[in-house]
1. Work out the source of 5.4 here, i.e. which of I, II gives that when distance in nm of label points 7 Å out along Cα→Cβ at positions 205 and 245 is computed.
2. Once relative contact order in percent (Cα under 8 Å, 6 or more apart) is calculated for all of I, II, which comes out largest?
3. Of the structures labelled I, II, which one yields 3.5 when distance in nm of label points 7 Å out along Cα→Cβ at positions 29 and 101 is computed from its coordinates?
4. Can you spot which of I, II the value 1.04 was calculated from, given it is Cα Rg over 2.2 N^0.38 Å, for residues 5-180 alone?
5. Identify the structure, out of I, II, from whose coordinates helix-only ellipticity at 222 nm (-39500 (n - 2.57) for each DSSP H run of 4 or more, over all residues; to 500) was calculated to give -15000.
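What follows is calculated from the coordinates using simple rules that are stated; it is not laboratory data. For clarity, every value in this text was computed on a predicted model and none was experimentally measured. Cβ atoms are built from the backbone, for glycine too; each structure is taken alone.
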Structure I
Amino acid sequence: MTIRDLLNAPAPTLSYELFPPRSEASAAALWETIARLAQTDPNFASITYGASGATRHTSRGVVERLAVEHTIPPLAHLTCVDQSRAEVTAVIEEFMGEGVLDFLALRGDPPEGQPNWQPHPDGLLYASQLVELIREVAQANGVDNVSVGVTAFPAAHAAEQWRQQGLDVLKAKQDAGADFAVTQVFYDAQQWRALDRDAKAEGIGLPILPGIIPLLTATRANRLEQLTGVAAPASLINALDTAGDPASALRVGVTAAADLANELLESGAPGVHIYTFNKHEAALALVDQLKLGR
């Protein structure tokens, strides 16, 4: 069963996002985390490419190992960054050869030191083109039942000046063959509800899976704001700052994430996608508070 099928089923899904390791020590920690997360019987885990696609090779290794060992079904990230069309095609074919059927198509961020995003001279410019390429490669290789996800941005949708442009981009991704969307960071359930409602009004039928981050420190919240432009609520930052110790901060962050996730589930969200930062403690504590009906 593909992620497309799971997200269109009545039962809400549980999934995680992980990033590839950068050292032998972090690799050992990652597989310990995966073993712990696997005990919650997740529907899938997405594996990022890292900033600017810099960790694409180790990312492929994690996806392939998950696919072969059947620990957790993998959702393979693909980006347009610094790769020709032929190189991206080779990566897609390699994944499909390992039995991977689920992909997340992203444009990707520009490499460090490059202020404006520019495609490879023989590459792809938009995520919608990457969606089309995945479909083309699957058809050329006789691979059936591939599902393709894309990203969505509830916080940006809340800004009126970006609203229609964001919907047009999401519609283009759907028209290219996308099956579902996963959100980037947001902290307000109303933003997801507005995006879901407005997307449906535009003829966009993609299930929009909310990405939830259990924040444990104000430092991390501020770092995420720098990366995404999305600020965490001031009340949450203050609560993390005054928590007193890591255990108290974990309770604060997990409770806030659980409140958001459960409100979204009650609003009809197709599941919960937890950004783990390759740590299992907060993710497992959050799962314990989710109303998934499991």
Structure II
Amino acid sequence: MQSVLEILQKTTAYFEQKGVPDAKLNAERLMAHVLECTRLDLYLQFERPLTEDLLAALRPLVGRRAKREPLQYIIGETDFLDLKLKCDRRALIPRQETEELADLLIRHFGKTPPASVLDLGTGIGALALSLAQAWPDAAVTAVDVSADALALARENAAANELERVNFLQSDWFAAVNGSFDLIVTNPPYLTEKEMTTAEPEVVKFEPSSALVAGDDGLRDLETIIEKAPKRLTDNGLLVAETGISQHAVLADMARRAGFAKSESQKDLDGRPRFFWAWK
């Protein structure tokens, strides 16, 4: 029998041949998943012989990743701040920038969190659930137009004991009632052109409706900014994850919609990624 290390080396080489990004990391993540251990524990098992049963479990996963299916869909979960979230093709995989946004909001509000929060386009529920976990007294509503995405978000709420989050099927604000201290959203913001140059993991496997917003990437952001003031409390805040070249246009949209002030905040790579607007 071949050892864990030997199979890892062969899998890494195979992934490199297939153009899989971070080939070694992907090989280790899949091996750890099959062995039901952490990546750190994996390093302590390099000499362990890999039985045929374990190889049989690993092979189809390696084949799927070689075809560029996202690792999170293959493993079936992803980490988001302190949450472990089920992840499959019903919804978009949360990106690092979205995790940064949740952390920014938690730090911004500090010890005085908003009383009411609306998450527009919740997907797997990452923003809504992470904010609900950080702010146990906040009333959190999560909205998505996709019934499949909402079903997945509800599963994640149950798994993380956050069933108090209210889930609502709605095309943005169409079925939303009431007003909120904070509206947060990670809407589609890619252009049609950007989608044609995206990685195969994105183009082939993730729902394009959660990524692309028309030729200029602004269609959904324009709708949200235009309608948000009617759903914000006085001094309420709208925060959106956006494309990095969109903020000048978004600031003009916010002025026309009646927002009192707006600003850009950068992601960890120094790009203008988050748009904040106060009523």
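1. Numbers: I: 5.4; II: 2.8.
Source structure for this number: I.
2. On the way: I: 20; II: 13.
Largest value of relative contact order in percent (Cα under 8 Å, 6 or more apart): I.
3. Values: I: 3.5; II: 2.0.
Among I, II, the structure yielding 3.5 for distance in nm of label points 7 Å out along Cα→Cβ at positions 29 and 101 is I.
4. Values: I: 1.04; II: 1.22.
That value comes from structure I.
5. Working: I: -15000; II: -12000.
Going through each structure in turn, the value belongs to I.
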